[in-house]
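Novice: Each structure below appears as structure tokens.
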Structure P
Amino acid sequence: MNWNLVSKYRSHLMGFSILFIVLFHFCEMIGTHKELVEAWQLHLYQFGRYGYIGVEIFLFVSGIGCFFSYKKNPDILQFYKKRFIKILPTYCMVAIPFWILFDVFILNKPNSFFIDFLGISFFNDVRVFWYVFLILGLYFIHPLLYNYLYNIKGSVFFKFLFLEVLLLGFIGWLSIAHTHFFDITEVALTRIPIYIFGVYCGHLVYNKESMPMVIVILFILTLFVLPLNAEKTYLMRVFNSLQSIGIIFICTFVFEYILPRFVNSILCFIGKYSFEIYLGHVAIRKIMNQCGIPTYQLNIYFIIVVLTIILTCCVSFISEKIQKRLV
């Protein structure tokens, strides 16, 4: 296998990831209502509850994409402009009406609007759009990360290894010394290393280097040797990052050699709009859960999916027009 397959199927991996996350959200609700669901849902739960690893896949692929973008044009302002134009208008179109509806009308807490919209309430354990602020933060530090890895003299691998060990050690220390802060922020903090790994692997993909079969097998074996754990502790987050690479290797092989072309085309199309799907899905699901609607029922979740598709079409249509004007 060649690292270039990851670049070739980047959008397909995004599509797979968002579908995996949507499945996880369904299974998450099944897990909290096990006494009310049917037997087939419990079987689905055993697999789908690990769909949160789709986030790791997203971030790894994003790291590779940012490597390519910055290598092609190392203009910091242009890099920021391109990334923020992609994220911020789309986020505003979903988040502003969502938080008005949720904070003002559902919770009757209008004063919470700005801290929720700006992501400040994340530190109060409000996790609705946490991914948006994580990826914006990673985009912001990317030029610094790229220059550290590729423009400072020394081995790229050892610089990467030093940074990862330092970061993992710091996060591990937080998990012990500041447990409450870690419990609130771990959903984002523990995902930073996989993005950095993606930036490091960017040069392997760019140079179309071959994957040593031993490495491929070792990453895939993590799916069987290391237990997946829905508790999402610090060590399990680290293991999940390793397992996400194993899933990526399996997926790229399946995309290249097994899946029919039309299925690949569907995944690629979904991946193109994965960010819009994520925002719409999270917003609709949150409102329904807050209103006490049983989202663990398949028919209700089907409605969530349909509404997500409609919202995605509307938001993507408008955001593409805005982006064309701003570029």
Structure Q
Amino acid sequence: MKNNLLLKWAGIGMLSFLLMIYYSCDIYEMDKSNDFHTGILKNFTGLDGCGWIIQLSDSSKLEPINLDEFKIDLEEGKKVEIKYHERNDLGSICMVGKIVEIDSIKGVDKKEYGFVTFGANYHIINCLSTVTVYLDGFNIGTLQNPTDTIKECGQPENITKEISTGKHYYKVEIRPKIGTGCLKDIFGTFEIEENECEKVFIDYRTIWDNISDCEQDVVISPDEYKNAPNDPFSIKNMVIDGDCLKITYEAGGCDGSTWLVKLIDSGAVAESYPCQRTLRLSMDNKEVCDAVISKTTSFDIKDLQIVGNDKVLLRVSGEEILYEY
């Protein structure tokens, strides 16, 4: 009897010991799953249904539902450490990664910053235009007042931004308020050091002193290629004279004086021989008369040249022409 009792207590002790090991292992696994994960903040607000996401060190992405509950500066590329748990009960419109709820988040490093400022003297020529600035792919505004020069960062006429140190790129879109003149895209890059101010001055005298004999520049923009006006017209003839592409086209109207016409390149190059570029003529026609009007407009196509090639096939609104240079 006594031996049986001892065996019974020994069995209970052994069972308790095994349960302790089992649950301690389970707890260890739970704690392990809640370790901090390293990642960086990425701004996906330009995509449908997206906002700020976190890209982990293995390149996988998380869509946090409660990032705004934490006091952390939202900066592109900012390194963070997070604890989180998945929310499989929720759906995503963005659909770039797992939907998660953050349990804890902290910044890892402090980034160094400098400044960039943009200004333009668009008042010096007889052409009403707008100057819109894109920085690292994001629209940061349209200049509201001209300036003759940039003396310092923060001038009220300029657009000034605080940005992280390192390399950045910009695009400046000059667009006419009336008619088709003063149309230009300017691209550039710069590198910022801590507390440095990069001054980007758009000098209209330089731009239009060097203008070609063509009436307009070609616009290279996937967005405008997709969204610019597309009122009916027909191309009657295309001729290349030097670096000018002269397009003769017809459309219904009164006299064509109010037509807004642009030649827009999609930005894509098809690798063949010769290489090919896809463009379209954009027509904005508000005239309601029944006459058929014919016009010819010339476009500077030097920017369509491809490095390492001496020719490119241009596909323009269903028509083709070979550009040799």
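Every number here is computed from the coordinates shown, using simple stated rules; none is lab data. Note that the structure is predicted; figures quoted are calculated from it, not measured. Cβ atoms are built from the backbone, for glycine too; each structure is taken alone.
Novice: Match the computed value 60, 26, 18 of semi-axes √(5λ) of the Cα gyration tensor in Å to one of the structures P, Q, and report its label.
Specialist: Considering all the candidates, the number was obtained from Q.
Novice: When you work out mean count of other Cβ atoms within 10 Å over residues 113-120 for each of the structures P, Q, which one comes out largest?
Specialist: Largest value of mean count of other Cβ atoms within 10 Å over residues 113-120: Q.
Novice: Comparing distance in nm of label points 7 Å out along Cα→Cβ at positions 49 and 193 across P, Q, which structure shows the greatest value?
Specialist: Q
Novice: Okay, next question. Work out relative contact order in percent (Cα under 8 Å, 6 or more apart) for each of structures P, Q, then name the structure with the largest result.
Specialist: When relative contact order in percent (Cα under 8 Å, 6 or more apart) is calculated for P, Q, structure P comes out on top.
Novice: Quick check on the output: -4500 is helix-only ellipticity at 222 nm (-39500 (n - 2.57) for each DSSP H run of 4 or more, over all residues; to 500), derived from one of P, Q. Which one produced it?
Specialist: Going label by label, the one that fits is Q.
Novice: Follow-up question, since we're still on this one. For structures P, Q, which has the highest computed value of mean count of other Cβ atoms within 10 Å over residues 185-192?
Specialist: Sorting by mean count of other Cβ atoms within 10 Å over residues 185-192 in descending order puts P first.
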